[in-house]
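Once you scroll down, you'll see the structures, which are given as structure tokens.
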Structure 1
Amino acid sequence: MSPPAMSRHLRILRLHGLVEEDHAGEDARIRVYKLRHEPFRDLRTWLDEVEGFWTGELDAFAAHAERTRGRGRGRP
């Protein structure tokens, strides 16, 4: 990846709070980026909630499909 492309990606990640910049050292040309853990924890929590919801919905659909199997297409 070219340095300008890397800079653009890091700028977007920084603007959205996913990484933070650390000015370690005396050379202003060197920047160290670190992942921020909080946004990823929040994402994991949300994903767990969505997964739980859809797992419940799909389980309910599967149970419904099993109960109604054979009732369609003119069968009693």
Structure 2
Amino acid sequence: MLSLYVKGSMKLAGPLTDNAGGAVVLEVAGEPEAKAIVMEDPAVKSGIFVYELHPWELKPWDKYAEKAKGSGQQGAAPRR
């Protein structure tokens, strides 16, 4: 995992505090690259870990906050 972090593919990772597993955030070109990374994980290969892949869209919250501040709507939700 450290090599993925150094390479820039892994952005965040850690265990869930309720002992239900863990989560890893990858920044890759697409699902095929993510799946290739996961399939090379030694714990996945040995059957210790199972995985689920879920695409995620990071929202630009700083931009929303600035826009809300400018319009006086600091508590307003961004429009989709």
Structure 3
Amino acid sequence: MVGAGISDGDLLVVDKSLTPAPGNIVIAVVDGDLTVRRLTEREGAVILQPENPAYKEMAFKDGEELQVWGVVAATIKRFV
């Protein structure tokens, strides 16, 4: 998520009480694995958009399961 200012080693503050909305950075469960992506929508599909060109977006249509675990509310930068 380098494009969103989140670097390897940063700590994420996640709020599970927030309702995920397009534009939010979320922690999502995809095939049993956690991922951090920006939640967007396009042509009726929910998209998990990476902020790093090394990764591909993930699209979910009706009938496909996507579990959003929480919304990233803040990051804490680590310097050591």
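For which of the structures 1, 2, 3 does the calculation of helix-only ellipticity at 222 nm (-39500 (n - 2.57) for each DSSP H run of 4 or more, over all residues; to 500) return -9500?
Details: 1: -20500; 2: -9500; 3: 0.
Going label by label, the one that fits is 2.
Who wins on FRET efficiency 1/(1 + (r/R0)^6) of positions 5 and 45 (r between Cβ atoms, R0 = 25 Å, to 0.05) among 1, 2, 3, i.e. which is largest? The partial results should precede the final answer.
Numbers: 1: 0.20; 2: 0.80; 3: 0.45.
Result for FRET efficiency 1/(1 + (r/R0)^6) of positions 5 and 45 (r between Cβ atoms, R0 = 25 Å, to 0.05) over 1, 2, 3: largest is 2.
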Among 1, 2, 3, structure where percent of Cα pairs over 21 Å apart as derived comes to 46: 2
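FYI, it's all coordinate maths here, none of it is from the lab. Keep in mind that this is a model prediction, so the values were computed, not measured. Cβ atoms are built from the backbone, for glycine too; each structure is taken alone.
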